[in-house]
Structure 1
Amino acid sequence: MSRTARLLRAAGLLLAFGITGTAALPPAPFPVDHRAMRRTVSYEEMLTFLKGVAKPGFITITEEARSIEGRKVLLVRLNRGGVKARFKVLYYAQQHGDEVAGKDALLTLIRDIAERPAQLPEDVDLYLMPMLNPDGAEAHRRVNGAGADLNRDHLLLAQPETRALHRVARRIRPHLAVDSHEFGRDNEDYAKRGWEAWPIITMDGCNHPLIPDYLKGAALEAVTTAAPMQQRAGHAYRRYMVGGPPPDEEIRPSTSEVDDGRNGMGTLGALSFIIEAGVRHRAPDPQADLGARVDGYRILYRHLLGDRVWRDRVLKLAERARREPLPPFIATNTFWANAGGRVSAVKVRELGTGRTLEVPTAMVMTDLVVKGSVPTPLAYAIEPSAATRFLPVLEAQGLRFETLASPRRAKVERVQFLRLEAPYDDLYQRYKDRQIVARQPQADVDLPAGTLIVPLDQDLARRAIQVLEPCLLYGLYGYPGFRELAKPGADLPVSRIF
């Protein structure tokens, strides 16, 4: 496509959205110095702002979906290098409507690049989804208009907002991706001890076992090297961890499961991160320090873009991950542990004095232990009686599959469902709805017509495993609509083909 054709196409997209470029930028809904922010940007303010900064061929805005309540889910693309912009980046924010700093940081970043285009390297093709959950944002609530937690909808993709995110990700195939959230610094468990969590900004990388180690290693490197920048800016920063206060409670990286944006993007071959800013929910004005949280975010966003050497390295790692053969075994059961009994110092902030305390503890769990695994199959077979339930998931995930027109002989391993363990596991600090199953001996069987075959010789093979593998400790059968397909003592509707 010629440059003229590209510009005309971009202009058409802008006109369809009701946007035209302007010579001068209109006033932004936030102060010139983002560090002075005390109020988050609303949905309508965001629309007006984006309309004003759009410039054909440089900043384009497209509507990727409508929310449950009819609001627009927007994608902003910034590109000043044309076809030279080979390094593709996807930053997305406000999956949880009441977590605002990431969205505000992205909008100030757009403003800065619109005013000074040279801030965007010519080799970067930058895609931003500032407000993934506009319904939740307008109501200042975690969930979307259907009452769904979007960051727990990356397996089913039942919501229009998460379907849009994954469509965008599959279309652009980012080399770098960041999911943006906030956590409560002043939760009740800390407050009972007279403390609050120390960091105001945190970051961690993808950690699912199917993601190649070299991607996870590069992510941890980026997490570590961001510390001096945050320190110079005066922000308390550390690797993102979850858990209770030290020294008695477990503190560990976030889930290693796939039903979140960070690991979901990681299995597409992106160097994928989560950033979480710390909010004081109990404060008279929780947004009094919004400017500091936004500043911490912006430092990380720019840090991850790095220099040309870093971007070239990440691009090569991501492309390598997309060509990487599947491992011979799939980890089905993992948990976090402290393998060597290391003692770590965990910082907390004392509420009465404002002092930073260092609390020694052996409960920092950063070693991912594999407790169970199964051989990697060639494909999955979904029985005809369950096909209509699985079809929307396969299509939403972009997975390639075949519907058998006639019976086919195959070596099949069926999986018997034993039980679903609903309670939270206090010993291993595990989530509820653990699937307990038993593999059956392999046998040559005739798969009937109407069976769905999902092969693993496809580009999205790792995604197919995460969605369909029946031996995973956490999978589809803990979700409504699939829970009913799992009968204790009966075979699951998904079998493994060898």
Structure 2
Amino acid sequence: MKTVRRPAVAGTFYPGDAHKLRRMLEELLAPARAARAADDPAPKAVVVPHAGYVYSGPMAARAYARLEAGRGRISRVVLLGPTHRVPVRGLALPGADQLATPLGTLDVDAAAGALAAALPGVTTAPEVHAWEHSLEVQLPFIQTVLGDVTVVPLAVGTASARTVADVIAALWGGPETVIVISSDLSHYLPQELAVAVDEETVSRILSLDSTITHDHACGATPLDGMLLAAREHGMRAELLGRCTSADTAGDPDRVVGYCAVALHEQSAEADPAVASAAGAAGEATEPPDDAGEVLLPLARRAIARAVGAEPGAPADLLTGDQPAWLERAGAAFVTLRSADGSLRGCIGSLEPHRPLGRDVVDNAVAAALRDPRFPPVSATELPALSLEVSVLTAPERMDARDEQAVRRRLRPGVDGVVLRLGARRATFLPQVWQELPDPADFLRHLKRKAGWPPGFWDPEMVVETYRVRAWEEP
């Protein structure tokens, strides 16, 4: 007999009568459908609010009207939202076979649920879902715009963005899977202040900043995990709308903020700059020998603008005439070091998915402000930091089934290494060989970085190597 999670907030957050609920959904979706262009594609992921429909329903409808373009193709929804009533460490599955609403039931995807349950940080906790509204209020919208799809519902409690991003990556799937992140913005501020706070938060969402706090978004934990995954998948964010409860049905002295955001995967076909560079095989840019004369100042100025030491936006550095090789697709890492040589930040891309110039600018800003291991770089600190920019070749898979074979084939000082198993992935640049010259020690530390014990190995472990061309400031 199937276990069913019954609706908890039907009749309060949205109508409990099926006829009234359908009518309300159609009224909410009608203007959003009218505003949608005929050729707007269904996004890979959306950020939607989760208040009562009279408050946030019009904003949620903007996102779901976009998802409707994928009806018939999308068959699975990975749904993440914060917990409000019962705390939980990590992410929690409902332990149910179906989720019920006044419109019927949606099946929980058993295979995807089993995959999620095997991941670090994921548990099964029916009590967490029993009265939780952040996921439930999405279900009638999903039923209306996507029809009979399966759902992977994950209530997110105390967890790191990395943990959430790894779960999302494991459930990423292909065109059949969409990800829905349920989150409101600021809470209980006066209207004018809420608008200002939410404007900043939305700006950070659009830049894929995965360090948003709970005083800016009540669903910050699943949101940050999604933004981290989005950055690693080379996605772009599109704002569909933003408002507060005062704009719909609430008190202007104590409002809640809402936004609707679409997150799109960027294919070569969709990005001419990438398409022209990557070619049929997605080949990375080969920059000239003196590329450091362009890349290092570009990275430093991007950081200076991001921390307020120079006026303007980092992205504006890429306007105007650029060297042709800078506009071709490339993958780069930007590394920051303190005056004593200690690491201060390092973020990068393993595969080319955007123009090299944009990759360097975005990764420079991320290394300075969003490396989770370090506090953000300040404007006063920046002059004392040294920068290194590394441009990667495309990773190549190593044909080796055990760690001993991998050790024998690694080239110290030459190979950058990627270890990947399931949702987890970690890399060391070739520069790390200077600190860890022994292959066994190199692999032990890389496994530790990925969250595995030093002695861990699995026959399904994927090992990839790449080379870099690096330029560093004198």
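What follows draws every value from the coordinates through simple rules; no lab data is involved. It should be emphasised that the depicted structure is a prediction, and the values quoted were computed from it without experimental measurement. Cβ atoms are built from the backbone, for glycine too; each structure is taken alone.
Looking at distance in nm of label points 7 Å out along Cα→Cβ at positions 256 and 432, point out which structure of 1, 2 has the largest value.
On the way: 1: 2.4; 2: 4.3.
Across 1, 2, distance in nm of label points 7 Å out along Cα→Cβ at positions 256 and 432 peaks for 2.
Using the calculated result -0.41, -0.48, -0.62, -1.32 for log10 I(q)/I(0) by the Debye sum over Cα atoms at q = 0.13, 0.14, 0.16, 0.25 Å⁻¹, for residues 48-111 alone, pick out the matching structure from 1, 2. Each step should come with its number before you reach the end.
Values: 1: -0.41, -0.48, -0.62, -1.32; 2: -0.51, -0.59, -0.78, -1.37.
Corresponding structure: 1.
Using FRET efficiency 1/(1 + (r/R0)^6) of positions 248 and 312 (r between Cβ atoms, R0 = 41 Å, to 0.05) as the calculated read-out, with 0.70 as its value, let me know the right label among 1, 2. It would help to have the intermediate numbers written out before the result.
Working: 1: 0.35; 2: 0.70.
This figure was derived from 2.
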